[in-house]
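Asker: Read through the structures below before going on.
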Structure I
Amino acid sequence: MNQIAPEQLAQMLGVPLFNTPYFIPVYPSGDQGSWRLSHMASGIDFGYYTRQWLISGMPLLMRHAPGNPEQWETWMSLTPHEIESQEPGCLCAHGHTVIMGLGMGWVALNAALNPAVRKVTVVELDEEVIKLISASGVTGQLPPEIADKIVIVRANAMEWQPDEPVDFLYADIWRPIADTNALADTQRMQQNIQATEVYFWGQELRLFTAHQRMFGPDAPLGVEGLRHCASRELSLPLVLPWGDEYPERITAAVTNRQVRGLPMEERA
């Protein structure tokens, strides 16, 4: 039976085929200890800010479920939701950028491609996932001068301290984007690192709830109000991507979660 091309399937379903201007490396399938790189079949996925997209053949990183080696849990995938929610880690990176959590290495690769970035330090504790991503050869798909920017350090993200100043910290060590520990974990990392600017995965959800606490549930989101929330409620020097468009993106991310019946916070 002939397979339907993704473009044709998207047209048949009336759903746009997802594409991104960011670099998507070729990930070979493979295992390393508790970790696995694989690829998903065609399906429909929500973006983080945007609505439904058709996806096809997207790579994903899975890990054995705790206590059940027969079951696999997805830890990261290059779906619209993941790419859109991690985009600020690439867009806002500059100078010496520190990335907490290797994942599939996608943020590190695209941060290194940012001309404003001098060095990318990736902090990852799990030796098996480091070996898996290293063996995948994704860094070798970059120009050598770009790949040379990336340094992987095996260390605990909650304890690691830099030996040189850090301009931008991107924190993403959690499986769910709304992990209840994300804010406290990022605050602890920042105490050790003292980065000039910080972005943590899913911060839009925390900024939204902080804005409601500070200004009331009916107050319109604005950049100045979000800055107050970042400094006073979240106690972090957060970068607010996209300028005046950021409040609209936050609203879209929250609306998507509400439409899908997803919580604003959840335990891993």
Structure II
Amino acid sequence: ACVSPVTEGRLRILDLDPAAHGARIRARLGVVPQQDTLDTELSVRDNLVIYGRYFGLSRAEAGRRAAELLDFAQLTERAGDKVEPLSGGMKRRLTIARALINEPSILLLDEPTTGLDPQARHLLWERLYRLKQRGVTLVLTTHYMDEAEQLCDRLVVMDKARIAAEGSPRELIERYSTREVTELRFPAGVQETLDGQLDGLGDRVERLPDRVLVYSNDGEAVAIAAHQRGLVPETVLVRRSSLEDVFLRLTGRSLVD
């Protein structure tokens, strides 16, 4: 039932053991892979109908589900079109619709909005949020921290195949960051001369090649304190802490292939 053998721990999906109940579990799962695997030779509607037939749906039931899902994915007007000329956002919505043909209890999504423009991404988020409201459990991987914050009730931050932290978005921000972050950008060559002048400005100070990040619960107070110390940044930006701040603190800023 598993691609890799179990080496430790205990796995249950929908309170079922995959080793003993693999077929029952798969019948209640929907999968959205990172790369779309649609049949480009078929129409939009037939991609759904034929997939539904794989799950044992009658032709009439598969047709009914396809019509519902095309409406859900805002693709009804493209039902008779071939898949190939669709935009990336349309193909992604069709892939998600296909994964819902069997009315799954759990929907697995591998980086569902990678490569999409902002409008397409926000439309997908809205559709996925609707699924949550209907009681579908979403399990997704993503590198977009705003996506995780929008959709996830519980997050697991992974680093080198290990769990670095877990909790709700708010819990993780409160645990590993501060309420606000002040970004200070200095003229070229100035930042390297600021040794000691940044100490104590906030709870934590992080120097990056192009700016300084000061973590605190009052960003405006940090900006005022910096000015009182005679620091003259080119720009000052006060923003709320984000999951990206948490992720980078837990995993580091070095590139990972």
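Asker: From which structure (I, II) was FRET efficiency 1/(1 + (r/R0)^6) of positions 142 and 158 (r between Cβ atoms, R0 = 35 Å, to 0.05) calculated, if the value obtained is 0.75?
Answerer: I
Asker: Starting from the value 1.7: which structure in I, II was distance in nm of label points 7 Å out along Cα→Cβ at positions 182 and 206 calculated from?
Answerer: Matching structure: II.
Asker: Something else now. Have a look at I, II and say which one yields 0.70 for FRET efficiency 1/(1 + (r/R0)^6) of positions 78 and 118 (r between Cβ atoms, R0 = 25 Å, to 0.05), as calculated.
Answerer: II
Asker: Quick check: 1, 6, 12, 16, 19, 17, 14, 9, 4, 2, 0, 0 is what I get for P(r) over Cα pairs in 5 Å bins from 0, in percent, calculated from one of I, II. Which structure matches?
Answerer: Going label by label, the one that fits is I.
Asker: From which structure (I, II) was FRET efficiency 1/(1 + (r/R0)^6) of positions 54 and 102 (r between Cβ atoms, R0 = 25 Å, to 0.05) calculated, if the value obtained is 1.00?
Answerer: Answer by label: II.
Asker: Suppose you compute distance in nm of label points 7 Å out along Cα→Cβ at positions 134 and 190 for every structure in I, II: which one lands on 3.2?
Answerer: Label of the source structure: I.
No lab work stands behind these numbers, since they all come straight from the coordinates. This structure is a prediction, so every number in the text was calculated from the model and none was measured. Cβ atoms are built from the backbone, for glycine too; each structure is taken alone.
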